[in-house]
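Heads up, there are several structures right after this.
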Structure 1
Amino acid sequence: MMQRLVWYLELNGGELERLEAVVEFAAGQGASLRTVFMEDEFLLRCGELPCSREISLLTGRVRPLSTEQLARQLRRRRERAEQRLATLARQRQLEWSREVTRGRREQLLSAGSGDELAVLMLAEGEPLPAWLGGLRRPLLLLGARFRSLSQVLVALDSPDDSELLEQGQALAGQGGWPLWVMVPAAKMDVLAPVLVQQGLSDAVLPLRRWSLAAWLAAATDRASLLLARAGNPTLAGATSTGINAMLLLPAR
């Protein structure tokens with residue numbers, strides 16, 4: 001499932017500072033990485049306005065701003081990122097490619113298809129995007145302080161969600177990691193037969209509080225991969241605080 005990763009990287013965002021984390025993850029999984037540099041079309045359109053100005057951080061001087069200037073600035077950022085990625089990929093023997101596009105990243109992340117696993121880097125403490133509930137493809141969220149994985153935790157709240165368990169077992173087997181299945185304590189009686197059938201009765205963690213904070217508390221060393229459904233109401237209004245890595249499957 002993690003053989004090919006695609007990372008839609010916004011050139012005007014803060015993700016350029018976290019190139020190492022994505023390369024580390026991809027190389028650690030033995031996956032290839034396709035990096036898509038996103039040029040913000042709305043930002044570029046701002047340069048078309050006659051009133052557009054920019055303020056120099058060094059001098060404080062105000063000067064006119066054009067689409068051409070913005071494009072050059074984004075191109076310079078992309079070239080620096082490409083050089084850094086090339087160096088990191090060479091050090092980790094990572095197969096990677098790059099391309100450039102314009103558009104809205106959330107549309108590409110939520111509506112894409114194919115056998116690539118999309119990656120989204122999270123800033124520390126930022127709210128989880130509201131559009132996650134509408135995902136139509138699996139999405140991997142990496143925390144700002146990502147560490148190499150050591151275990152897989154599956155958040156299971158439906159006896160009919162065999163796919164979630166199967167994906168968790170496959171990922172744990174692929175990485176050689178221990179697997180734990182977190183279930184709401186109130187649903188333990190309903191879920192127990194499913195877990196016994198899958199041979200996972202010894203891997204169950206019943207949680208009284210069914211929340212992202214409780215899931216993260218169950219991941220005692222924090223170097224975990226959480227596996228959950230994008231439509232899980234537990235994620236509504238949650239933030240990225242404490243998330244190491246989370247794989248979201250589309251809502252059922």
Structure 2
Amino acid sequence: MLQYIYILGIPINMYKLFFYLALASVPVMLFALRKEFQFNKRQAALYSTITLVFGLIAAWLTASLKRVMLGIASGGLYTDTERLRNYGIPLFLPFFLLIYCYCFKNDFKKLTDYIAPCVYSVMTIVKIGCTFWGCCYGEPDEHGIWNSMLECKTFPVQLYDAISSLFIVIVCLMLLYKIHKEHPGYIYPIGGMLFSLTKGFWESFRVHESLYERSYLGTGYTLWQYWLFILFIECFLWLVLIVYREKKYGVIS
């Protein structure tokens with residue numbers, strides 16, 4: 001895959017291109033879905049902004065915690081300058097949204113239903129960028145795709161990861177049009193559980209440069225598989241709570 005394309009002689013970094021396309025997908029999708037939720041353009045712009053801001057904060061927090069956790073695992077040997085990590089967006093974003101909804105008296109379940117497809121559209125597009133750039137690669141594989149970073153063919157785990165995330169976007173959209181009015185609040189936790197399972201699976205095929213990240217605390221599981229397990233538990237308990245309250249009190253905001 002290509003790390004750069006040239007437009008009028010100007011080199012375009014493919015990873016950065018897809019990163020910005022991922023960010024742009026948020027307002028595009030939220031404006032497209034706003035009528036289904038009876039939001040006006042001003043509300044769609046507001047929710048696009050807070051989703052992007054909270055998402056970037058979540059990605060920064062993920063990278064910061066990664067450095068701390070791998071620093072502990074390596075006895076202080078691990079160093080990393082990475083500023084953003086998108087793994088933590090599905091995990092942390094709901095907490096920021098919950099605080100926002102509590103402070104400004106917004107409907108948390110309606111808002112999380114609204115933004116759920118955007119979260120996984122970001123994951124999809126970023127992973128396409130990884131495929132072009134060559135990061136987050138799989139094992140060397142003569143039947144794989146060319147990795148410009150390693151100058152060899154590797155198993156295209158990034159591409160399969162992107163396809164899985166796209167599948168979750170489709171599931172979220174289907175649920176949005178079928179059940180969100182009768183069962184508000186279901187979509188984000190269902191998407192989160194699907195994401196944790198699919199991404200956790202593809203993590204098994206990914207090569208991590210750091211031994212401490214590849215086998216966290218020597219357990220044989222990657223650091224991110226632990227994060228994804230926490231995401232699954234978070235979303236499972238979230239969904240159980242919603243179902244319990246719905247059965248006990250009826251559909252509530």
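Among the shown structures 1, 2, from which was the value -10000 of helix-only ellipticity at 222 nm (-39500 (n - 2.57) for each DSSP H run of 4 or more, over all residues; to 500) calculated? This value belongs to structure 1. With percent of Cα pairs over 27 Å apart, for residues 83-218 alone computed over the structures 1, 2, the top value is the one for 1, the highest of the group. Structures 1, 2 were compared on mean projected area of the Cα convex hull in nm², and the highest value belongs to 2. Each of the structures 1, 2 was assessed by mean count of other Cβ atoms within 10 Å over residues 187-194; the largest value belongs to 2.
Each value in this text was obtained by applying a stated rule to the coordinates, not by laboratory testing. The structure displayed is predicted, hence computed values, not measured ones. Cβ atoms are built from the backbone, for glycine too; each structure is taken alone.
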